[in-house]
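Asks: Got some structures for you, see below.
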Structure I
Amino acid sequence: MVSKNIKNALLLAVVVGTLLNTINSYDVIWERNFTFRNVLKIVLTYITPFCVSLYSSTQATKSIPSSSNKNPVS
C-alpha cells in the first residue's frame, strides 16, 4: 500500500466519520452516555470509511498502468 493512499484514507475517515457521528450519535456524545455499545458504534463509524477509501484507492492504483509498461506510439 502506498503511504499516500493511507494518508488520504485517514483524512477522509476523519471528515466522513465525524460528519456521520454528528448525525447519528450526537445525543450520545452530548449527554456523554458512553456505553461499550455506543463507543463501538462510534469507532466503527470511523473505521468503515477508512476501509472503503483505502480499498478503492488501492484498486484504482492497481488498474493504472505504470509508465514503464507503456508501449511508445509511433
Structure II
Amino acid sequence: MNQNLLRTLDGQSPFTLFLILILLILGTEQEVERYLENAKTFVLETKRSLESIRGGFENMQANMLSFHTHLMELQQKK
C-alpha cells in the first residue's frame, strides 16, 4: 500500500479518531441529519453574508478612489 494511505489509516492518528467519532455519532443519534442540515445552512448563509460584505467593501473602495481622482482633478484646475 501507499505510505500516505497507511499513515491516514493509522489508528492513533487524530484524523482517524475524529472520523471514528463522527461515525459513532451518526450511528447513534437519530436526528443527526437534521443537525447537520442546520449546520450546513448556517455555514452557507455565513458564506453568502461574508461575500456580500466583501463586495460592499470593494465597491466602497472603488468609489473612494473615484472620488479621490475627482478631487485631484478639481485641485489641479485651480
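Read-outs throughout are calculated quantities, based only on the coordinates presented, and are distinct from any laboratory measurement. The shown structure was predicted, so the numbers you read here are calculated from the model rather than taken from an experiment.
Asks: When volume of the Cα convex hull per residue in Å³, for residues 10-49 alone is computed for each of I, II, which one produces 54?
Replies: I
Asks: A value of -30000 was computed for helix-only ellipticity at 222 nm (-39500 (n - 2.57) for each DSSP H run of 4 or more, over all residues; to 500); which of I, II is the source structure? Write down the numbers at each step before the final one.
Replies: On the way: I: -27500; II: -30000.
The read-out was computed on structure II.
Asks: For Rg/Rh (Cα atoms, Kirkwood Rh), which of the structures I, II scores highest?
Replies: Once Rg/Rh (Cα atoms, Kirkwood Rh) is tallied for I, II, the winner is II.
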